[in-house]
1. Quick check on the output: 5, 25, 34, 24, 10, 2, 0 is P(r) over Cα pairs in 10 Å bins from 0, in percent, derived from one of I, II, III. Which one produced it?
2. Given structures I, II, III, which gives the highest value for FRET efficiency 1/(1 + (r/R0)^6) of positions 89 and 145 (r between Cβ atoms, R0 = 41 Å, to 0.05)?
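Read the figures in this text as sums done on the coordinates, not as results from a lab. Remember, it's a predicted structure, so these values are computed and weren't measured experimentally. Cβ atoms are built from the backbone, for glycine too; each structure is taken alone.
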Structure I
Amino acid sequence: MAQRMGHLVGSIPAPDAESAMRLALDALGPSLQTLTDGETGERRNWIVSVIEELRDHPDLEVARDGDFSDYDRIPRLRVRKGRKLYGATLDFGHVAAVEQSWPVFSRLRTEYARPGLSFQVGVPGDFDMAAFTLGPREGLRHRRAFTEATLAEIGRVFAAHGRDVVFQIEAPAELVQLARVPEPLAPAAARVLARGVLDLAAGAPEGARFGVHLCLGDMNHRALGRMQDAAPLVHLANAIARGWPAGRALEFVHAPFTGGEDPPPTEPAFYAPLERLRLPTTTRFVAGFAHEGQGFAEQLEVLRLIEERVDRPVGVSNPCGLGRRSPSAGRAAMERIAELCAA
């Protein structure tokens, strides 16, 4: 079997973008098709820094304070009385981050002789941004502003860098919610939850390239949700693939098989629902199970269980970004991906 493709979700424990990208290229080399800038510094905690910046937004105020030390300590903002939230007034920082990292990416792509390597831009889903900022109920009420802001940032990055960029839509809230839905209701719920991801893709410029990162949460390297088996991710991935809009490439779907510090299960029954996964042959399925704390033999067995059920080679990744890990743990996690890709 040819070497499998590796994938890094986003954040990398490194002091800056160049260090992060060099670490990824050295550890994973030609197995990478897309390269993140490592989301270093304040960006390592996903959207935490964005929410903190929004504290000073003139149309928002703190409804419940928190320090992000746990999932029940996430601060909640609210729209000020008599105000309205507009997308044009929101800046999530993605454009500035890309412009800062792009010259380094371009230089390293040449240095490492990887002309086909694409720059991966993590884009938190609009519902996730709204729900984590305002809470689920108010997030739905004011979601349009977050949708508009997200699409504006995608459009600006695409205008500057075109098809050299792959946008990774990040959707933890959707998978966590679906994992709590009784199985008989899951297919219908998946169609509803997939709608936001599909609307973002449809609203993006024609020709834009995408991947989707499903997630169970990783704040402080702890999961928010858990799955009894792989059925929730199968339902959600299938709903996204079936509804994907024309003119925008869905290049990969990344799905987690565990979350936080927990290793992936080794029971075959957990992976049985993967037999119902239906992705186009042009869309890579990236399995988020690489875990340096689990024995390599067990990891190979998990890989075998996944590939037997999806009936094709899969990409290999960690369940989420590595930014909440120590530098040594982050390097070990990438080395595990490399080992599994070559197995």
Structure II
Amino acid sequence: MAGALRRTLVALAVLASCLGVLTACGSNPRNLLDSIRSGHVILGAKFDQPGLGLRDPTRDDVVGFDPSVSRFVVNHIADRLRVPHPRITWRETPSAQREALISYGEVDMIAATYSITTSRLAKVDFAGPYLINYQGLLVSGGNSAVKALADLDNPERILCSVTGSTPAQNVKRELPGVQLQEFDSYSSCVEALRNNKVDALTTDEVILAGYAHFFPQYGMRVLSMVYDRDACSPKGQFIPQGRPFSTERYGIGLAKGQPQSVDAVNEALRAMIAPRPGRPSAWEEALRSAVGNEMVDAMAARAAAPGSRFGFLPAPGDLSFLESTSTPCPPGMKR
């Protein structure tokens, strides 16, 4: 009797775990190419980030750079397969659930500010990158007391970010004098910045540019962030002067073990980035629409500057950046 009860409780615990994470516990991953052939795809996106992925309830649609990339990709693949463009169902994909949603067959692919990392590659496959991104600062208009990163190294200045975020800790480590105010969302930080409750907000600069472009009436602008001196990371890695605070490469997540889907998405991304006679590429047009001409012009100019450590155009299919090695800090350099 006790054994039967124990087995029942274990079974119920497993079921509850499945239901608590996903409704399709144990289901098979979806195959993007098969879904395109069937005429219906389910695409993951953010629903709450202006410029990158925002739900438009008036049209029951999702708008922004990431959805534009996803649409181009699936339609380009459909054209190559000689099938009609598929119907798209959008699925909101919070950051913490992305790998599970892919693995359990809830989505065909995810483009949602999804940085390619070695740890994530153990769980899902990536196409891309389709965007090179860096940590930045969002400040109020021309009257802001913060004109550069060094202006934050002051106990009277307040930096905002999301609770526990790596970008905020990066700044705090480099500028110990700054006060750190943490909220549960970047939207809350933007509201605090607009009301002069904080002096700056930090996260990926393209996310910040999306907010600035979406709310032009607030006059917000994005500042680049680089180390102004040689530094040593907490892990003992040498950081040279002029290096960006962080480099993120956004990719498209797919189920593992489907190399044909990965290849097809990379081919579509290369087509999107390719120049077109007399006009910008489809990739550049989508980026300009998402974050504004001023931001894109600044990103391109920064990357083209002599000796720049910044990039602009991504190289889909090239994941060699994951294999780069770091330089140990010289003896005696403080972490």
Structure III
Amino acid sequence: MGYHILLYFILSVAAALASSLAARADAPPRPAVLDTAAVPHLGPDGRADYANFLQQATPRAFALSPEGAWGWAAAQPDMATTEARALELCASWGGGGCRIYARDLAVVWPGRESAPPPREAARVRSGPGWSLVTDDRFLWHGPQAGRGAYVWAHGRAAGGQDSRGSQPQPHVRVFNNAGYDVLRFDRDPLTDETEAAAGWLRDALRALRAQGYARIVVGGQSRGAWNALQALDQPGLVDAVVAIAPAAHGARGSPAWAWALEDLQRVIAGARSPAARVVVANFTDDEFDPDPDRRASLFRTLAAPRVGGLLLLDRPPEVTGHGGGADARFTQRYGACLLLFVEGSSAVCN
């Protein structure tokens, strides 16, 4: 699939989902930053690239000029550096008088200024060593107006680093832009053991379900993805799981690899969520994967009646390594399709 065709696909999916959300009687006004048609001066290629910009991590900035040149930057050390890079890129494409149009979640273009809707800053649930918290780097819709909730579970760093507060992977933006609220399942590395975290997550998801969200998705990377799969053992707890490079037994050379496949088989056998849609992504050269072929075979057994549907992205060609899900190419290729699959589409992601 060519780059421009892919961006057109992403833009079309986003527009369709936006129309669906807007059709709801109780839907809030669509945040101005997401309105690709409202960006002045841009041609079709610029609007397609603006849709790509909307999938980027913060800090992020989009610059444009009256001549129709544009440039954007994201995930720089700070906003000042991010804006400077966006302006530089805009000017390099022939733009005169380049200015910042969008900054993070807000439109700042003179005469079109629009802040994001207010966010409910809260701990939805917490306990010793963990919390389920809202994330101010994402748009907020609320339980009644939102399309659903996406709970992101970070991995557990091998060196014991604290991953609390880390930004969810880019594909989560696709869900947020379509109307999903984003919450983080944060854990203290000193107490973050696999089975304990699985229990905490179940508790957090029950509390979130009680708030009235129409759909609950739990996703994660590495150990967070493993815990997300464990949540499938309770029917009705989640509507979908997005497990990116699930792992819970250490990197290459770990003695725990001796029973890693047995534990995975146990997690899969315990799944009892016949209505849930499940995405699993494995990557080539994943140093946390003890047996790629065997693991893929095990994941393929995660089907009806255990779950309502399985999408296995087994070693896609674009990206490699345990962190492959964080690569922008993964989101560009699969982000829109993940959303469609989670919401019940039979479309094949390829």
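1. Values: I: 6, 27, 37, 25, 6, 0, 0; II: 5, 23, 31, 24, 12, 4, 1, 0; III: 5, 25, 34, 24, 10, 2, 0.
This value belongs to structure III.
2. Numbers: I: 1.00; II: 0.35; III: 0.70.
Across I, II, III, FRET efficiency 1/(1 + (r/R0)^6) of positions 89 and 145 (r between Cβ atoms, R0 = 41 Å, to 0.05) peaks for I.
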